[in-house]
Structure P
Amino acid sequence: MKKNLLLPIIIGISSLSFAQVGINTANPHLSADLELGSTNKSLLLNRVPNTGAIANPVNGMLIYDVAEQCVKAFQGGAWSQCFWKDSPFALVCSSAVFAPSPAVQNQPYTGTLTIPYTGGDGSAYAAQSVQANGLTATLPAGTFAVGNGSLQYNITGTPVSTPSAVFNITVNGSTCSGLSLTVNSGTPVIPPTITILEGIYFVGSVYDNDYSPFTAPTGPATTARPVAADGVPDKLADYQGFIPTTGLEIYIPVTATGTGNLSAWSSVTTVPANLTEDGISRQLRLSWNAQSYTAGSKSIKATLTAIGGTLNARKLDINAGIGNDYLGVLMARFQFPSDNVGTSKNYDVRILPGIPDRKFGLPDNLGTLNHNFLYLPVQAEDGYTWLNNNLGADYTNTNSPSFSIAQQATAANDYKAYGSLFQWGRKPDGHDLINWTSSTTGTPVNPTITGTANDNPTDTRFIATGSDWRVTPSITLWENSTAVNNPCPIGFAVPSQAQLQNYLNASNLSNGITGAAASKLKLPAAGTRDAGLGNISTVTTGTSGLYWSSSAGSLASPAAYTLQIPQFGAPSSTFGASKAQGISVRCIKE
């Protein structure tokens, strides 16, 4: 009897799978996948706060916009105006007024932009922010009048160049293009002997428990979350990136041709609610104090500050939030004066779930996934972008309870920032991994060693030959980001001797490992691993730091150049070390 009942049920399910679906109708239309047949019920669309709540809209989407109290469709790559409004809404662009007017170049401006409208229906509208020429026009959230009314934008900032700041405003599907605030010439804020260059600050913010295997992105980063990698749960990577109201010290690269004094400057912009984890829109200020510079200056000091409360950046999914440019999601952009003739440049604040290790989600020579490290780029004193931690640092390890993507060494002997110790020119194959348990003690994750040289090791043994771990000498194994054995993430490379020296000059390190740990790169004293025995040095660990360069000199030499940071005194980038020695690696962006 049970078998007889089961057969028609299976047939019924099968036929439903290949037919149209009808709700309250027995015969749905043949050209429709779904037909609703009720005579006393309706279709209730998804009710979203505003169109910005849809992370990745595609043509054909239909929603009810709660903010504007109407139905909208996504078509032609943009959200439509409200459907079925009795009186079409329209901005009266010809009557828009800036007050006061004009503004003055390189002088702080505070004012308003008032735009009348017709066809208001009493619905709510969302806050928005629009930038032009160093100024930010912010519209607070509010409610339309019924019929005619006006919108008032608050404008703040410092206009960078003449003759105008041009705003393009769109509200409720109506657009005013080319609203122009006159900007008169002013005293240049930038001296003629310095040019301020484009800058970038990364806020590390991640939430993902299904990221392996990592797939190299082919499109732009998005805020979509979660995005499955293989559907198998991984160790949760969770870190809330933020910008505090107390401010963060940053560096902006410059080119200087002489000595001078830079005047103070400041600008404010608004971060929309959909780019914050708590859904609260925040204002963000970029500023720098008056400061002197010389012809040797590579950067200026500036500050990023959240206004009115901590800015909690949206947490991103690793497979969705990196993007094919490895720059993550743009959260805010500032325009600032770049030179003495009124050129403007941008400073971007971006959210990034981290830059994956070269072997992220990939097996090492033992087949284990021990390289699930995520790094954060940081713009250093030399104006270049580096990784914020050593390769393999515990803070970068998604499998570690100490995982904290933005955390750097708190002191020279912070062992959670020590990381891996590489033999020069070798891949991250497992020989490099160290399990640090104190500021002076660590154990290789794969402790076996061998004294036999090998050009292409297929295991994780440390090759303790005392000189070069290879049979055939090579000086190109770490030559650049595309080199065959490059251990750094995509787009990053082991710095050259010249790049290490350039960093030393820009950061003015003179007081040994204490100064290095206090620099923007927060370089710790991880010490070394002996080239002949494979032991972790009890002499250098916690007291000095060595960092590999990609420069190896001649083929005849078994040594390569390193940055040597002694316990006291000035560091040097000319010290040669045996290629078989285990030494730290800090990567620079090419």
Structure Q
Amino acid sequence: MTQLRIALAQVDPVVGDLEGNRALVVEHTRRAAGAGAHLVLFPEMVVTGYPVEDLALRDSFVSASVKATRDLASDLDHEGLGELPVVVGFLSRREGAPSRTGQPSGAPQNSVAVLHRGEVVLTSAKHHLPNYGVFDEFRNFVPGDTLALLRVRGVDVALAVCEDLWQEGGPVDAAGAVGADLLAVLNGSPYERHKDDARLDLCQARARRINAALAYVNMVGGQDELVFEGDSLVVDAEGELVARAPQFTEELLVADLDLPGAGRRAEHGPDLVEGLRVRRRTVSSDAVAPYPPRANTVTPRPDPRSDVGEVYRALVTGLRGYVLKNGFSSVLVGVSGGIDSALAATVAVDALGPDLVHGVLMPGEHSSTHSVSDAEELARRQGFPVRTVEIGAMVEAFESAAEQAASPLHGLAAENLQARVRGTFLMSLSNQEGHLVLATGNKSEAATGYSTLYGDSVGGFAPLKDCWKTLVWELAEWRNADAERGGHVPPIPENSISKPPSAELGPDQLDTDSLPDYALLDAVLDAYVGTDKGEAELVFAGFAPELVRRVIRMVDRAEYKRRQSAPGTKISARNLSRDRRLPMTNRWTV
């Protein structure tokens, strides 16, 4: 057996920040060298950040990525790190490829590069391009047709990129066919609830299938609506978990492996395997001298019985990434005393600290006394500043103007005016003081259209956008319980959690006046939105026909509202924006 120490750099790059991302790679490579690593792996597209979306179609961006990758190899060499092979993901283009109809201009590719002694010594490109959910890679890239095989310290390491692991055939099977000792997979795999278990199972199954160890390095951090949770890991050829990094934090995971080694294989093998051309490069053929291995780290999941805390950490990571990477100095939250705004503010405080969170209380004619006191108590417990602004005079001014226009407001229009006054005031403060306004609505409201356009739906980011209302309650209860476990005061007042939800736009108004009970509503929504079950299937599943028709009608009619909504952290397998794209003009209702 041959020993090899590998380092998986679970880092948080920024899309388009090529210089900053280069520095990030140098920093973590230096740490890997200090840990005695023989090979360093970085995530998919770490040089450019990921996903780059249509930036891939800009020739100038592709050229800048290629140059930055070459410069990165030089940076590492100048820093005295050139002897350590470094594997990075970057954006390149297929060289010499003829133009073909249906391919992106310039044939950009999602690629991997091996950097050694100041040069890019080996490259390959992602073979399987995902075109489902949030992914649209057939639009942006052309597939690779090679397998990169790197010999380092007498060990053969095959390289693959993210989706190549999830699909049958291609680089994974080719790695097994050439007898690779280790399959290194570079990933930009977004977080979804329950995905970490599926990811581990997949890595174990693939390792057993090709009889090789597998190293899976994933990026971490927030990028627009996506969150990358890391969860980098290593399994051996039998599928046993060797090392695992924590979630939602940058980490250098170092693992010692015992591998068969390449001494029994020829330096050269077949040039074509599983339909892929094999590109080989040897950077060091001699095995390392035997050394005492270090204890590998397998980070346990914080709460293996529940993933609610994991979802909460994803929301914190997503909001923090959006705020900081886009240069916002603070956030503004309209706190009403209700559960949604209370949880949104709590996520913001955990993401940014209380000094960067500003609350605004905007009581109106129908606001209850406890709504004001609950919001004030929320701010007191968490230590963020809050202002109170009565909206009565602003509402009256609009009502007076409507009367002058011979169209006095009443009913729903009068109710929505209150929400729109609040939204306008929040956006005015944002404009004046530079805060990012957080929209506090949840997925149940967005799905059914139970929100006021240009009112409570306004904001630059919606941290709870992908959370059903029932999950909002679970998250609030989890956060309070987590505080109590740590000996702290629960951040969310119990009354905000337990009281019946209400928009408080009319006398004694409750959400259930307009919506079914949330437990029942969310069950129907999850089936209709999450799995695209139609009316007949939902009724067959046991839901009442009238309820099904009512919910479908609300969801389909609200598509135009969702098109205008703020981005928000994706935590489910199917959110309401990037994952689900339906026409606004649509008469298909079954």
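P, Q: which one has mean count of other Cβ atoms within 10 Å over residues 232-239, as calculated, at 15.6? The value was obtained from structure P. Comparing mean projected area of the Cα convex hull in nm² across structures P, Q, the highest figure is found for P.
Here helix-only ellipticity at 222 nm (-39500 (n - 2.57) for each DSSP H run of 4 or more, over all residues; to 500) has been calculated and equals -11500, so which of P, Q was it run on?
Q
When you work out Kirkwood radius over Cα pairs in Å, for residues 240-343 alone for each of the structures P, Q, which one comes out largest?
Working: P: 15.5; Q: 19.9.
Largest one: structure Q.
Mean count of other Cβ atoms within 10 Å over residues 184-191 was computed and gave 15.2; which structure, P, Q, did it come from? Working through the options, I get structure P. Looking across P, Q, the calculation of FRET efficiency 1/(1 + (r/R0)^6) of positions 200 and 280 (r between Cβ atoms, R0 = 25 Å, to 0.05) that yields 0.55 traces back to P.
We did not get these values from a lab; they are worked out from the coordinates using the rules stated. Here the structure is a predicted model, which means the values were calculated and not measured. Cβ atoms are built from the backbone, for glycine too; each structure is taken alone.
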